[in-house]
Structure I
């Protein structure tokens, strides 16, 4: 179940890929990984794009240019959170916007999803521009239990 955008394809990660990625992280970055999310990965028995995420693959360049995913499946209120990152050598080319829009389209295929959210550290940075281009609205600052004070962005069905 690949998700195609103009230049990139979001290819679902496997549990093994995610665990291997974690093993190669510097210790200071691994320490920031959510223990709740990690426990979900370690106990997983079937692939789940809501949890495992995607690699962002550039079709013409034939390389991985980043990664993206959800912070988990939709909650009981129909809210799901997206996150994305593009390697520094490929930033500023619209790939994050393509990834965000593909994830929103995927999320809204699930009838239980009412709102897709994203968090940024600042209301004025590259990620905020990606979300604005992807038709998200900034609703203000919130305290995220895992990330602290962040700006919340929403896109409603």
Structure II
């Protein structure tokens, strides 16, 4: 990228945008904005943002949320020490271990195949590719001939 060109382009765009005339706002815009603000002021407390709630209800909501959070923390701590949960986590960790082993086997096989293909040589790979392309072309040609022969009017 040309940093100097980008700087000049940015300055040119900035000049053009600053030279544009101001667009006048519609005459009814102020009235509509004031109407929306007035309606927001007269909403019930539960429809307003939390900061606009009465302080007593804010405190009650905060205490309730903290109690809920503490209950979730204590419950999850107790749940993690149950025998059934421990057996389930052992089973899941076994699945994850099996998946990791399978992944390492797949990556090893893929790496062996890559090394094997690299050892074959370019000429052999090109020959195999050409043979596959010719075989594909023969099968398409024979298939087309058989379809035309099958649907030919006699």
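Read-outs throughout are calculated quantities, based only on the coordinates presented, and are distinct from any laboratory measurement. Note that the structure is predicted; figures quoted are calculated from it, not measured. Cβ atoms are built from the backbone, for glycine too; each structure is taken alone.
Assign the value -8000, calculated as helix-only ellipticity at 222 nm (-39500 (n - 2.57) for each DSSP H run of 4 or more, over all residues; to 500), to the correct structure from I, II.
For helix-only ellipticity at 222 nm (-39500 (n - 2.57) for each DSSP H run of 4 or more, over all residues; to 500), the value -8000 is produced by structure I.
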Inset, instruction - For structures I, II, calculate mean count of other Cβ atoms within 10 Å over residues 49-56 and state which one comes out highest. - result: I
Legend entry - Source structure (of I, II) for FRET efficiency 1/(1 + (r/R0)^6) of positions 73 and 113 (r between Cβ atoms, R0 = 25 Å, to 0.05), computed value 1.00: I
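I, II: which one has Cα extents along the principal axes in Å, as calculated, at 83, 71, 59? Present the calculation step by step, with values, prior to reporting the outcome.
Working: I: 37, 36, 34; II: 83, 71, 59.
Clearly, the read-out refers to II.
For which of the structures I, II does the calculation of distance in nm of label points 7 Å out along Cα→Cβ at positions 9 and 145 return 5.8?
Numbers: I: 3.7; II: 5.8.
This figure was derived from II.
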